[in-house]
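Q: Following this line, the structures themselves.
Bear in mind these aren't lab numbers, they're just calculated from the coordinates by the rules spelled out. All figures in this text were calculated on a predicted structure; none of them were measured in a lab. Cβ atoms are built from the backbone, for glycine too; each structure is taken alone.
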Structure P
């Protein structure tokens, strides 16, 4: 390919115009910033810590360690396949835009609603999880009682903070996400280092790597292990943030896929170190599970390091969770903006407005925050509601990741790879990724505890059914009429460039 053709290919705004999109967002984010957003959203100090107790109940150390390794490897495969498609379609709409171009309007509508509800569900899940950790810290520091009402009040404050921070534009998001990378990396090293060097007896390697424990009522160890792997599966969500921020990223056709894959890679390595370090340090399995703080990692900190240091480490985790929720709000708001740009959301004219001063989709930010609040409100009345919010996240986002990959496989050789691609590994890795998501989705929908009661019932399949029903009804009533994607524009030069990619 000639140098001029390569330069034309990597022209960010030209790539958008080829998709029929007029660039309107500020393109101020570099490659590291794009990576930092996805790394911040994955946030091992959020998902890994929030669901640490879930892992202890469902499979114990062996499943937590090896389940993390397995889910990490498969997520890297899935993320790489999705990154390849992102290189061709670097737009804020991301997954649904890919689905439209590769499969048509119906696929796009389904993917868009799954992705959108998954993203706003993630805001609710992350910020509510942060609220529980803040409540645990306040309980240790001031004797605060973390009742459902108090936790909800903290949650609302966290949401407002993230809405405000995201209203200042992508530059602030970029800066905070970069800080988040070093905060998380430093936090993991600090936590593991302190636990490792503290005096006291440690667990044996046999306990950390082979101990199986399950008190969920699931008697089949294979089934129990599969459920336990959901701890890692929940954590490895949100790396599509790199794709949603593509319209604000320089050289997005290369840097957005790079950011996505590297966010998964480094999160997986850091998460493995954190989980192993926490398990080696854990003094009492029973006391950790039954902790009065309601947060098992906090009990490990208290047992090994004392209350004072435990409170300091809780603050480290809380700040990381706040960074995580902020980055997720940015990703969700871009999805809202793009989906509204294609007239898919009620009131779409409002949500497509861009602030003239910040070049930021501020109304979309506040709609994302508002929907997250509505999704979490039932947690006031039922502990199972938080699990349902989590289900909205994973059961929306995970299948939405696989749809563009599946459609790319269906397209066969008509799909022209972009500057970042997997070469000949694209198809075998793609089928492996689609198979993985199929199995994972089934496990998300299975009962996770027996006997099944109103408190132990898995709301995930209900959530998925509601989302699919809503997507179908909205499509036949308004979607087919209102939804409109811009027309692609292809010139002879574009065709020559595309032909030089394969």
Structure Q
């Protein structure tokens, strides 16, 4: 199975997908006239101005749930892996994919709002790529294919990465414990204990639905992200003399990458997309659940979350690791050889260890404990978001079935996510990361190709942006969205809302 997953990962994450992610971001940046720069101030003001309703969550709640999805193990262990396999310049390519990807995030999240529906079972808003591929692209088969792929990715492949990061961070402090046989696997007893705690906490929250997930994320994510960034800034302040050298290391490695240009771009883009999820198709699900006056508003809010994730949180990790020099760069030669070796060769690259070592070198044992806590909460909220995404796609696939079947189908993501969290907690990091990369890659292929085709067919996100900017220039206080007037078909939710007004 591991051999198969590794082969599949290599096929999916070929150079074609790397350049598709970068190309789509550049294309939409040009088409939107770099909306991620022009409307930066608007993004921030919109984030705090929304309201929630009985049927939808607020813009800020959608922002933090999307940020919970984005800010996870990828920001801590993923950045370490990008440096460890791609060299320091992989950080630069993470910045590039975030800057360009913010425009992609705007497009996909705006379309999730345009084509959202009211769930017949719960009355809550549902939106995402499956909905906009069916209604905007007019291809039901493609929408179903995407929904199935997303259920597999978020319900089976991705939760294990986050769980593995939690267990790795905690057991780096506590040790694995006494070896024991658990369900046929030889694992440490403390790994099993941490896994049990995560599974219990997760089950308690996900059975409460999107409202409970949003409330938990709204409380945890801003504080943990802010605390993490503050610690990174403290390290930089305490090592001011090293900061220019770190910038120099990243920038000089762009032109002469120690791990090779392909490795630097490949790992930077792969981990960048994994972390900020722009183009992956996960963010639109939370955007579609928000209560807003105009679809473009939530698209702008979600674009800002890409900045927070990569330009702030990922950069914080990168600067901690590079400032303290707690990293190795794996060579492309036979296993065990390094281009750069600053720490013990036995330290596994795809774990939070590099980051823990950086904080430990500055703050002693406190740093080690803080990263374990940060990974726990970042990863925990990300798994909650994965569950919600799987639930939305199950709801899409069963929305025209009878209610008994819909209710029964909703048990699948609950059970699958909990089982995969347990499985990921007890397996090796390398295998679990490859499994996660397959999930990210297959949904990114489907989503990016789909939204590019939609641009040439209907341009709904572009029309929504122009309409929003026109209303803003006219000085309106209450925005409206008339899809029929704009030539956007099948936006039934907004057509109905306008009729009711």
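Q: Among P, Q, considering only distance in nm of label points 7 Å out along Cα→Cβ at positions 404 and 420, which has the greatest calculated value? List each step's numbers first, then the result.
A: On the way: P: 1.0; Q: 2.9.
Between P, Q, the highest calculated value is found for Q.
Q: Let me ask something else about it. Quick check on the output: 0.7 is distance in nm of label points 7 Å out along Cα→Cβ at positions 76 and 228, derived from one of P, Q. Which one produced it? Spell out each step's value before the answer.
A: Numbers: P: 2.2; Q: 0.7.
Structure Q accounts for this read-out.
Q: I have 5.7 for mean projected area of the Cα convex hull in nm², for residues 180-235 alone, calculated from one of the structures P, Q. Which structure is it? Show your work: numbers first, answer last.
A: Values: P: 5.7; Q: 5.9.
Considering all the candidates, the number was obtained from P.
Q: If you rank structures P, Q by distance in nm of label points 7 Å out along Cα→Cβ at positions 12 and 372, which sits at the top with the largest value?
A: Working: P: 2.4; Q: 3.2.
Greatest value across P, Q: structure Q.
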